[in-house]
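We did not get these values from a lab; they are worked out from the coordinates using the rules stated. Please read these numbers as outputs of a predicted model, since none were measured by experiment. Cβ atoms are built from the backbone, for glycine too; each structure is taken alone.
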Structure 1
Amino acid sequence: MIAEIEKRRSIRKFEGREVPRELLERIAAAGLCAPSAKNRQPWKFVIVSDSAKQDALSAMERGLEREKREPFLPMSAGGLADAEHSLKVMRQASAVIFVVNTLGAELSRTLTVDERVFEICNAQSIGAAVQNMSLTAVELGLGSLWVCNTFFAQRELNEWLNTDGELFAALAVGYAAESPSPRPRKPIGETVEWKL
């Protein structure tokens, strides 16, 4: 698995080839193997391809257009161009896996301290699931892009998904049409602190 961790890249250019359903199922199954706080398994994976993918991404596009007029995330407006680029990448991918937090609180809701901790635990669990899926994609010879820019179109995508919970992220999956170099990482000396 160390090899997959070191080879994993955020892919932003995909070939037009279709990823077979069985490979997408293996990726989703890897997500299900992730650890989760109190074994709550707060995830649901909605895999879209073909016309369903186009419908979902049209909903995202409507959300991005709405965001320009009526911002849901006004302090993040500078990220809209990046969200539009993410949408283009998602259109190239063979499939998109929408990751829903089935126990998630509506984003605009004010949380108590206990609810906030609950959300943090769910976020850690779902992050582990998405990482498992991303690494499995590498193992299967595929590329992926972990997308959080879906939050700009949260309302529209939640409505399109029509499922319990809150959209948490998306994973674009396909055959990579690029081999990016690794991005610089902070040195271990700056990020690890020992207390003995």
Structure 2
Amino acid sequence: MEKNFFAHETSIIDSGCTIGNGTKIWHFTHIMTNCLIGENCNIGQNVVVSPGVTLGKNVKIQNNVSLYTGVVCEDDVFLGPSMVFTNIVNPRSAIIRKDQYVKTVVKKGASIGANATIVCGHDIGEYAFIGAGAVVTKEVAPYALVVGNPAKQIGWISEYGHRLDFNAEGIAVCPESKENYKFENGKVLKIQ
């Protein structure tokens, strides 16, 4: 079988993994068994991807990130340096809870900043932006901008990563893409 991805010689890829074309896996990274990794991902140095993790296309993972069993990252997700997911609500060293892993889904286009922690079972909405060092302890809405410990929403963000300022009619324009967004009933939607 032809290998259509790059894996640095110091990386370890366990059996049963599927790795998409164009993906790059860098120094000292361990991809554990039965992971599904999409096309054109970039997995940085010293990353741990635990058994059964799923990554969509074009996922960018910076150095020193831990993705534990139960994590699903959809297409175009960005994971900043040293951020971490958990997968057990009440871990104890002496108690085995491998049958109690909790799923966390990071939706398309979301970004998670450096040193953030995502407590398991709290999904991150499409294009949400989690600030550096945030500790997420509840669901994050699509396009939400959250910061702090515990993480609190402080605004809304465009698909290009710019803060959205809504006018009296509930319309905001991304300064980079010029795309329009509507704030209605407590939610943000991109206007097509």
Structure 3
Amino acid sequence: MTASRRTGGTGGWDDLACRIWLPNEARPPRLHLLDLDNLHVGTTPDLENIDRIRDLYEPFLGADDLGCVAANHAPRLVPGASSIRSFRIRRRWRPFTVRLAQGADGADLKLIEEARHHLGRHHLNERFGDVVIGSGDRIFSDLAWRFREAGLLVHVAVRNVAQLAGLLRDACDGCVWVLKGGGGCLRHPGGSN
């Protein structure tokens, strides 16, 4: 299943190309909405895992992109551990907005709130060309459809294939990027780079 051909102000690209890899100068700004709990595969990542995910995600970032990351900030048994993690996340993901959350689906709900804020703006497709949802959770399926209706190409980035909900996979019309193992697009194998 490949995404349909799209054309826009930056020209067109064909159906076989992996769109998430378009160079910064060849694409309009991108909106990133990243559930770090999902990408870290847990709510208490060590500092190396935080750095590793940020490094793996680097190729998808552009100078004019806008983003929001959300992560759990629940106090744990080790005093200050969650503060150390949240500080590392803020430092590594700047200038993105960082939303800290607590409780089940806390990070998801913060991202949904952020997405609704953007979806409420007129002419969203004139500001952004595409959006990357950094989560495999099906809770983001409705948002993916709404971003598509607003005229954006929707990509999904997941840590591993097992995390990807079928509803979300079907709702996005761009790349489905897997970070683990060096990465790769499920929709455009061989054309990933």
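Brief remarks on what is shown
- Structure from which 95 was derived, volume of the Cα convex hull per residue in Å³, for residues 19-66 alone, options 1, 2, 3: 1
- Of the structures 1, 2, 3, the one that 14.4 was derived from, the read-out being mean count of other Cβ atoms within 10 Å over residues 35-42: 1
- Source structure of the calculated read-out (helix-only ellipticity at 222 nm (-39500 (n - 2.57) for each DSSP H run of 4 or more, over all residues; to 500), 0) within 1, 2, 3: 2.
- Of structures 1, 2, 3, the largest value of relative contact order in percent (Cα under 8 Å, 6 or more apart) belongs to 1.
- Winner on mean count of other Cβ atoms within 10 Å over residues 91-98 once structures 1, 2, 3 are ranked, highest first: 1
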